[in-house]
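Some structures to go through are shown next.
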Structure I
Amino acid sequence: MTIEIGLPEVSLGVLLLAGLQYLASLWVAERLKTSLQKEHSQFLEGLKWELKVREQAVRVAEYLALARNLKEESPCSDYRKANQLSWELAMWLPDSIYKEMVSAIAAPNERTNELSIVVSVRKLLLQKEAGNLKPENIAHHAPGIGNNSANPALNTDAGDKTACAG
């Protein structure tokens, strides 16, 4: 018994093979497109998160600088801004860090102060990438800050002895 393959059968085989090749190329292209979209989406989410992290870090730093320098004679606008920032921070900071921040402003000490809050917020926002930064590694500027020979970076009284706003 012999099987004869004629032109119609060969043509049909070629068409089927071409159709399969076309469908396979569409499938590969769609998978590649989906993969690239997912990668692009993840990259954009990463950028959005980084921007949000920076915005929140700015709010914390702005609040700490403003609240630390509030005086009885400070303008009402400074108090309004401090309240606004405090309330914004209360909405997203974990309660332990927010409470620590309030304590650092109200009654700073060597363990709980503005710099310890900066480190806590840094750990919260940067997570694994926060590193080992400690309060004594953070620059802190105030008149007379170098007079405390024990630990100049944590001299929390220096800002109170002068009329330095900033």
Structure II
Amino acid sequence: MKIIKKILVALLVVFIIMQFFGPDRNEGDMATVDAFLLETNPPSDVKSILETTCFDCHSDVTTYPWYNKITPVNYWLADHIEDGKKHFNASAWDSYSLKKKDHKMDELIEEVEEKEMPLESYTYTHGDANLTDEQIAAVVAWGKEVRYQYKVQINLE
């Protein structure tokens, strides 16, 4: 029984020490999404949806929940954000080619239409990120309009 107590105390000490370390935070400036918003020109309802459901994981700006201060949760969130930005990063929009922008918008439409985005794990703690059918329709309609504009520009090249 003494060995179990020692192991538990050692694990507790390690857990406490881990709280002093954490991954880099994704705390950029909201101005990094300005190019994306300016170019894609979402209506105000869609812009609000993007801000509350997308930008935390798909831009250089994350609003962190209180539990992000707990290790190992903060590493899980950091990995989640890194993966989200790898697939779609509104802050890097200027660096994308027209074809890549069109492709990213196609993926956005598909993911939202199929209710794959926002992720269920995100909506558990962000109730306002649960999209209604009307919100999904608004995002999809906006996305299709943006894609149409990109197709026109691509055909002009």
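What follows draws every value from the coordinates through simple rules; no lab data is involved. Quantities reported herein were computed from a predicted structural model and do not represent experimental measurements. Cβ atoms are built from the backbone, for glycine too; each structure is taken alone.
Please compute mean count of other Cβ atoms within 10 Å over residues 40-47 for structures I, II and give me the label with the greatest value. Biggest value here belongs to II.
Out of I, II, which one gives 0.00 for FRET efficiency 1/(1 + (r/R0)^6) of positions 8 and 80 (r between Cβ atoms, R0 = 35 Å, to 0.05) as computed from the coordinates? Label of the source structure: I.
I have 11.4 for mean projected area of the Cα convex hull in nm², calculated from one of the structures I, II. Which structure is it? This figure was derived from II.
One of I, II was used to compute helix-only ellipticity at 222 nm (-39500 (n - 2.57) for each DSSP H run of 4 or more, over all residues; to 500), and the result was -19500. Which label is that? Provide the component values of the computation, followed by the final result.
Values: I: -22500; II: -19500.
Here the read-out was taken from II.
Here FRET efficiency 1/(1 + (r/R0)^6) of positions 32 and 136 (r between Cβ atoms, R0 = 35 Å, to 0.05) is compared for structures I, II. The highest value is that of II.
Comparing distance in nm of label points 7 Å out along Cα→Cβ at positions 24 and 64 across structures I, II, the highest figure is found for I. One of I, II was used to calculate relative contact order in percent (Cα under 8 Å, 6 or more apart), giving 17; which? Derived from the structure labelled I.
Tell me which of I, II gives 2.1 when you compute distance in nm of label points 7 Å out along Cα→Cβ at positions 56 and 96. Source structure: II. When distance in nm of label points 7 Å out along Cα→Cβ at positions 112 and 128 is computed for each of I, II, the one that comes out at 1.7 is II.
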